[in-house]
Structure I
Amino acid sequence: ATLKKAFYIAATGRPGPVVVDIPKDITAHTADYMYPKSVEMRSYNPILKGHSGQIKKAVKLLLGAKRPMIYTGGGLVLGNGAEELVKLARALNYPVTNTLMGLGGYPATDKQFVG
């Protein structure tokens, strides 16, 4: 179940690396392993929806910015938000750039993309 939990944490919420520490003496043995179909953890419950109050604050900041720019990252790609970003950028007429992990999240040929 530990490996299933590690993969679950690595692939959900804010995906990223996890560490599974396996003692050396354990790696020298063999054992039957049954990969669990699902996993439940009380201590890990990623939030999947945006908080309406935080979204309203973000909109207020975006609309009030003197020199706005939309800066995206890997979360855009992992969340499949490219289509929504294009709509937002065009509606606001703001320039868009991204991190290396965000490459592909916004069309590089678009006139609002600054690289």
Structure II
Amino acid sequence: MNLENILNDRSIRIIAQLLNRFIDRERNIYRFDVIDSVKRARSPEELLDALYRALREVPSLTRATGREVLVPSANDIAKVVDAARKSKEDFNMVKNVIACYALSYSVYVGEGYVH
């Protein structure tokens, strides 16, 4: 995948949107560790493990923030991991884009902006 495709990939944006929920400026919640685990992944398997850990925290995150969380589908997760497995360069771009989008103020995935 080239960078433009990665930047515009809906599945990547959905996963970034999930991670974006771990930062809630209004409620003073800053779980950078969850996003950092994606950024620090050294392999597609570690990336998948980081996503698993984030997904495990969705119920407590929803309770803490009072906000709905868009959970990625199995297809979204598979698509992102597949993109990350194509090459080391793609892997680095995928995890960097996810982390950068997650740290942005909002992540647009097609249905609307999430703050």
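Once Rg/Rh (Cα atoms, Kirkwood Rh), for residues 53-92 alone is calculated for all of I, II, which comes out largest?
Result for Rg/Rh (Cα atoms, Kirkwood Rh), for residues 53-92 alone over I, II: largest is II.
Where does the value -10500 come from, among I, II, when helix-only ellipticity at 222 nm (-39500 (n - 2.57) for each DSSP H run of 4 or more, over all residues; to 500) is the thing being computed?
I
Can you spot which of I, II the value 2.3 was calculated from, given it is distance in nm of label points 7 Å out along Cα→Cβ at positions 5 and 101?
Among I, II, the structure yielding 2.3 for distance in nm of label points 7 Å out along Cα→Cβ at positions 5 and 101 is I.
Identify the structure, out of I, II, from whose coordinates FRET efficiency 1/(1 + (r/R0)^6) of positions 29 and 69 (r between Cβ atoms, R0 = 35 Å, to 0.05) was calculated to give 0.05.
Source structure for this number: I.
For structures I, II, which has the highest computed value of distance in nm of label points 7 Å out along Cα→Cβ at positions 45 and 77?
Biggest value here belongs to I.
Given a value of 10.9 for mean projected area of the Cα convex hull in nm², calculated from one of I, II, which structure does it belong to?
The value was obtained from structure I.
When distance in nm of label points 7 Å out along Cα→Cβ at positions 21 and 37 is computed for each of I, II, which one produces 3.4?
Answer for the origin of the read-out: I.
From I, II, which structure was mean count of other Cβ atoms within 10 Å over residues 61-68 = 9.4 calculated on?
I
When relative contact order in percent (Cα under 8 Å, 6 or more apart) is computed for each of I, II, which one produces 43?
This figure was derived from II.
None of the figures in this text is laboratory data; all of them are computed from the coordinates on show. All figures in this text were calculated on a predicted structure; none of them were measured in a lab. Cβ atoms are built from the backbone, for glycine too; each structure is taken alone.
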